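What follows is calculated from the coordinates using simple rules that are stated; it is not laboratory data. Keep in mind that what you see is a predicted model, and the values were worked out from it rather than measured. Cβ atoms are built from the backbone, for glycine too; each structure is taken alone.
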Structure I
Amino acid sequence: MYAVIATGGKQYRVSAGTVVRVEKLEADAGATVEFNQVLLVGEGADVAVGTPYVTGALVTATVQAHGKADKVGITKFRRRKHYLRRKGHRQPYTEVKVTGITAA
């Protein structure tokens with residue numbers, strides 16, 4: 001069984017046992033989180049598509065760790081103008097392991 005969930009402005013295809021890096025969640029490591037914005041639930045040829053969400057569907061997961069992604073460098077440069085700006089950014093994420101998918 002698999003599902004497509006929406007969290008943090010992005011969509012993820014998950015199944016039981018998969019580990020996914022999602023946008024940062026306010027939960028401690030080891031805590032259980034529930035994703036109720038389930039867009040699609042499928043098993044083989046059986047597929048339920050929501051409008052926009054599947055009613056009664058729920059994906060449960062446990063938080064494994066928090067972290068920051070690799071640094072992305074941003075450079076602004078104008079030639080011959082003595083203009084150079086450098087910035088860096090590291091996006092925080094939460095790593096979750098999907099424990100179960102329930103569909104009504």
Structure II
Amino acid sequence: MVFEVNDINVVIAESFARIFRQNMFNCGMAAIELPTQSLDVLFGYSGYGDTVIAVDIEAEKISIRGGGREDALSFQISPFDKALVLAGGWVDYADSKY
């Protein structure tokens with residue numbers, strides 16, 4: 001599933017190839033890995049026309065609302081990858097640090 005949330009591109013999957021995952025973070029996009037049961041919860045909202053998915057990178061939380069239901073999912077990313085996403089990618093991160 002691919003979502004654009006608050007100007008941050010997010011791809012959510014069970015796993016990623018290492019190079020793809022790192023390239024996502026280097027470009028300022030979040031590659032979020034979730035276990036199968038969390039993905040099942042997320043896909044359970046696909047039939048609702050009013051579904052809203054919000055990704056909070058800093059809190060490492062995904063909030064889902066739709067069809068009168070609401071869920072929250074947690075994820076983990078490394079502090080460095082989080083910094084890359086929040087900076088907008090490697091170039092912006094490097095510009096702010098060096």
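A few comments on the model shown:
- When distance in nm of label points 7 Å out along Cα→Cβ at positions 26 and 42 is calculated for each of the structures I, II, the largest result comes from I.
- Structures I, II were shown, and Rg/Rh (Cα atoms, Kirkwood Rh) at 1.19 was computed from I.
- Per relative contact order in percent (Cα under 8 Å, 6 or more apart), the highest-valued of structures I, II: I
- Given 3.6 for distance in nm of label points 7 Å out along Cα→Cβ at positions 58 and 90, calculated: source structure among I, II: I
- For helix-only ellipticity at 222 nm (-39500 (n - 2.57) for each DSSP H run of 4 or more, over all residues; to 500) computed as -9500, the structure of I, II it came from: II
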